[in-house]
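Next up, some structures in structure tokens.
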Structure P
Amino acid sequence: MFSTAIRYRLEQELGLSVTHCGDMTSLRQLLEGTTDFAIAVLDLNLPGAPNGEALDYILDKGIPPLVFTGAFNGTTRETVLAKNVLDFVLKDNPSAIQQLVVAVDKILSGGRTSVLAVSSSDEARAELVSLLRAQQFSVCEAGNGAAALSLLDCTEQPDMVVTDLRLADMDGLELLATIRQCHGDERIRVVGVCDDPDRIVAARFLRAGGDEFIQKPFLVEEFNSRIQHLAAIQKRVQELQHIAARDFLTDIYNRRYFFEAGQRLVDQSLRRGETVAIAILDIDHFKRLNDTYGHEVGDTVLKVVARRLKARIGDRFLLARLGGEEFGVIFQGVDLDHALEESEGLREQLAAEPIDADGEPLTITVSIGLAEISGRETFDNYLNAADQFLYMAKHAGRNRVFSELSLMTALAV
């Protein structure tokens, strides 16, 4: 009964592919052929393995286990938790299967979650890392607040920070405030941990913008549940943010995301002392194209241009549609010469490959305004500078890139 119900709900509700083994023999036969499973849900008292042998076998095969059992006394609990199982669910109430489905969903969501563990105590940090990795999180670590902030400035930011509130170089509240100032309220979830028995410590952390607080010493089940729950929430938020950040027509980032993420990327580059540039790309004579061929062809052109830009830029730089026929690019971590080279490559590739519009080849050219960002200003100012260079590119005849370097060359002639 349990196996049939579990399989049905995991497949129907979570979209998982589920393989069932009813005894130890079938389990061995299965895993002799493959061990490519994200998770194992198992009973401690599997036929042919009355003393928990199935759990040891699963662990030996490197498959993360979640225990679903009706026999779980105090001694068994300590033994099982000592083996770093993902979680356990008891068959002791009518909602047991629902609890199991929720636990599997949270664990699989957590497997796609990266966490930064921060503590100035090597022993405490090792404990955090061990608990987080046991839950299949991708974990990096930092020994103080400065190191944590440096890691957060990397392109691949973690989804969550779990930090001790007592750090060698700063207070945990100071670290939290800096994270919120530099990275916003939704991008990174922050969990505080502390052994101070004063409950006001937790209240201050949460009121300052912390997402969760866990008291030390840890109760493993509480720690796992709180972290998994927060990871699941973060993934749902990120899914919604991903949808909200996309341009409906071209499926690249939209103007709103460009302004939000662009400011963050610029700030990160300036903090690291790196150069950064911003470009606005405009399709030449797009209104004439729409008037001649119709908006359906115009939409086709926009989608093809976006696809070609994305294919060339990839994930190296931030690309977005700003509206109409305009696109924006943030060239992070490169100097103006490199950004100019990249922009010329985009322009030349688009001009060299005609677009098929209802069987008729259309040659599309673009004008690009490129501005270097050398100091802190509002994002509108960065964009306005690129827009001025775009105007110059159009005034000079279109199908060209215009930047400060172009202006210096023109003045020198």
Structure Q
Amino acid sequence: MELAKQARAHVARLDLSAVQAAQLEGQAHTARALWNLLHEFFTFRQGRFAMLKDCDAAIRQARHEIDWMGQLPAQAAQAVLKSYRQAWANFFNPDHPAGRPTFKARFRSRLAVDVPQARDLQITRLNRRWGAVNLPKVGRVRFRWTKDLPGVTKGGPAGRITGARLVKDAYGWTIVFRVECEVPAPAQHSGPSVGIDRGVTVALALSDGTMREHGPWLSGGERERLRLLEKKAARQRRARTPGEPTSRRLARTNAQIAKARATAKRRALDWQHQTTTELATGFGVIVVEDLKIMNMVRSAKGTVEQPGTNVAQKAGLNRAIAGEAWGRTVTLLEYKTADRGGQVVKVPAPGTSQTCHECGYRDPGNRAGTVFACKNPACGWVGHADTNGAINIANAAGTAVPGRGDLAVGRSVKRQPPRAA
């Protein structure tokens, strides 16, 4: 039987004492400062990029000369260098959406520390609910045991743990185990194909006429509490003298806001995982639009000379798009369909929402909100606009048909032969 390597991550909540939490936070701030020092050394050294060996030598020298640099484990410091170099590789890759690496701000950066070598972890299971792990320069720490880890428990899944990463969010510190398993290569998925239209009013509309929707991520009371906290934070910021450090009251309010938003994100991620698992299990080929999401959520403020229009409406739309996390939905679909022998196909986005899937007639006036009414007198199809778009997306996989982006306004092209490559 042919085996394939499968790399996954397992997240577990850490149970830290106040001293251990302070130690990890110090390590994370040191890692952030090291990233900034590397960025300055790499980009501003005699007007040219520094070589990898020069960066490594600079890190080793800094660890001897700067006292606070020593609180970060040596392997974690090397992991910062590796991540920084990978960030530049992603930036220079034309197929990667990453932007140019920049400095990391103290209050806007996610605190994280890498443990690149699994032998440093020494993972054991204590009981049904808890496990224990060694963290460099922190000591023995308990973590919540919710899933068997390969190579740790007898009779557990085959594989190994290659490392871990410690990450802090609004709820505290978590450990993300990097897990590598060998699993049987999946057979080709025999399920049907489907097109999916991602939207704001309807989260996911499928070409088979069904939809995947969700309610608000926060209840009415939770949304009201978040609104009051945001107003409170605004008042506290206005009372703060510019240049003074953030008060404890404002810091506490910001922490409460972050926790409420983290709750919404957790619920959104849970819904996405459940929905994408269902779709990957039921369909062999899933077709989605190749959306440029960063361009779609760009601000409409404009400049002083040329101010934007409908700025508030565009800002609300941007928040709604960001709340749906369209990119994360596709990322989850890609690896889940691959695990089951299926695939995700991306097609160009222009035209899918304005073109009638029945006759191929394209006109911006075809769509009015969630209703699609074809203006072609010979057709006149009426239905849900997102379902029509999903059908166009499904039809666009591999052929120059409606939704492919090469359709003229007011012209029927459904029965035209595909163009030669």
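Computed from the coordinates by the stated procedures, all read-outs in this text should not be read as laboratory data. All values derive from a computational prediction rather than experimental measurement. Cβ atoms are built from the backbone, for glycine too; each structure is taken alone.
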Once mean count of other Cβ atoms within 10 Å over residues 145-152 is calculated for all of P, Q, which comes out largest? P
Comparison of P, Q by FRET efficiency 1/(1 + (r/R0)^6) of positions 353 and 369 (r between Cβ atoms, R0 = 25 Å, to 0.05) - largest value held by: Q
For helix-only ellipticity at 222 nm (-39500 (n - 2.57) for each DSSP H run of 4 or more, over all residues; to 500) computed as -12500, the structure of P, Q it came from: Q
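Given 9 as the derived value for relative contact order in percent (Cα under 8 Å, 6 or more apart), which of the supplied structures P, Q does it correspond to?
Considering all the candidates, the number was obtained from P.
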Value 15.4 of mean count of other Cβ atoms within 10 Å over residues 257-264 was derived from the coordinates of, among P, Q, structure Q
For distance in nm of label points 7 Å out along Cα→Cβ at positions 201 and 249, which structure out of P, Q has the highest calculated value? P
